[in-house]
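Just so it is clear, none of the values below were taken in a lab; they were calculated from the coordinates. All figures in this text were calculated on a predicted structure; none of them were measured in a lab. Cβ atoms are built from the backbone, for glycine too; each structure is taken alone.
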Structure P
Amino acid sequence: MSDTPFAIDALELGPMENFVYLIRDHASGRAAIVDPAWDVQRVIKLAEQHDVKITDILLTHSHHDHINGINDVLEKYDAQLHLLKDEAEFWGQSLNMPSLHHGGDIIKLGDTEIKVLHTPGHTPGSACFHLGDELITGDTMFVYGCGRCDMSGGDPEVMHQTLNKLGQLPASTVIHPGHNYADKTTCTMHEQVEGNPFMHFDDAHDFVHYRMHEHDKTRDSPYHAILKK
């Protein structure tokens, strides 16, 4: 048994290399699915193999490639949907009794405490989920990358602020991104600060120019570390 009260399983699903996560609380047998999309039946099968029940759905944001499997989960489980209030307002969908959160809220999954971080930039209500030394980042932060800011609700100046704040988390924090876009699937915050080019900008104007005009012309996935000059 792990020293931590939980385990995180990752499945890469769909045509956009999405990671869908299953957080399993050891003591209660409860589980949370993060960003259910694409072939959700594979996640449900994994939950059954571990003999856990999916009781919660956590959304990092509301883009279609991260939510298109919600109904598949709800057809099988009476699960509670969690997202930030700002994202619910941005999404604009009529949701059936969701739990709306603010940054800093704690979601209890049995003995596992999941802290909700408000991390806007990709969308106004994007969230990261912080549990123990693990950080599930959605499209806010990829391994050696970050989410686009040119879609509806995106704001590169806000993204710059968000990444600077995330960079202050403990260096040992392990990030779990929303897509498999890099040469490895996870990394530590220390590796991010050192090798993620989006973490190298002190000036917001320079960050915005790089995010909006340079990055997609000069880098292709899989992303590799780029050390700060």
Structure Q
Amino acid sequence: MNASASQPAAGALRISLRTALILLLFTLAFTALMAGVYQFTRPVLEATALDAKRRLIAEVLPADAYDNDLLADAIELPPNAELGLAEATSIYRARRGGAPAALVLETAARDGYSGEIRLILAVRADGRLTAVRVTAHRETPGLGDYIDPKKDKNKASPWISQFDGRNFSDTPREKWRVKKDGGAFDQRAGATISARAVTKAAGRALAWALERADTLYALPPGARHEEKP
């Protein structure tokens, strides 16, 4: 190849290298900028997430029921088939004067009309289910979504409030079904599947928590609860 032929090729190579260098510098600058923004906003994001957790927990457990730092007194729960959980979650331990007061945990009903229904609930140390709340669902608007008190038209007595204060002494385990199935819990006409799924999930979660309460309270904060084989 003669000199005149090699000059365009060399020029093209220089242009390519220059373009690649510019792109690399732009990428590095953009990455550094994003990292800086993240570090700057991270405390705000974390504070917002913690506030959201506190508000959610307050819906199932009143603040006067405990005096410890609930979010700091948490343990990890790996995916759990019995609770319908496909991913790891946290269990929060409420204490009053150092004594166990309640467990706050999540569960999921996988047999909702439109799929999974996520729940959060609090189980007091005396075995009572303080309250249950739906945190996520895809039930039919205006029909099965009454399981969520925000969507329930009966604001004075939402359907899900019938779980408040229940335990296995006043409502035997076998009665944790809707009345249509011979159980103790109401359902709304034309939307039984949603109520059935939530009722069964709440009963399972209450039984699960009570059977493991001593172990769950005894674990150190941040520990991982492993189910026995």
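Here are some notes:
- Per mean count of other Cβ atoms within 10 Å over residues 170-177, the highest-valued of structures P, Q: P
- Among candidates P, Q, the computation of distance in nm of label points 7 Å out along Cα→Cβ at positions 66 and 82 that gave 1.5 used structure P.
- Identity of the structure behind 115 (criterion: volume of the Cα convex hull per residue in Å³, calculated), options P, Q: P
- Read-out helix-only ellipticity at 222 nm (-39500 (n - 2.57) for each DSSP H run of 4 or more, over all residues; to 500), computed value -6000, structure in P, Q: P
- Between structures P, Q, the greatest calculated value of distance in nm of label points 7 Å out along Cα→Cβ at positions 34 and 194 is seen in Q.
- Ranked by distance in nm of label points 7 Å out along Cα→Cβ at positions 26 and 162, structures P, Q are topped by Q, which has the highest value.
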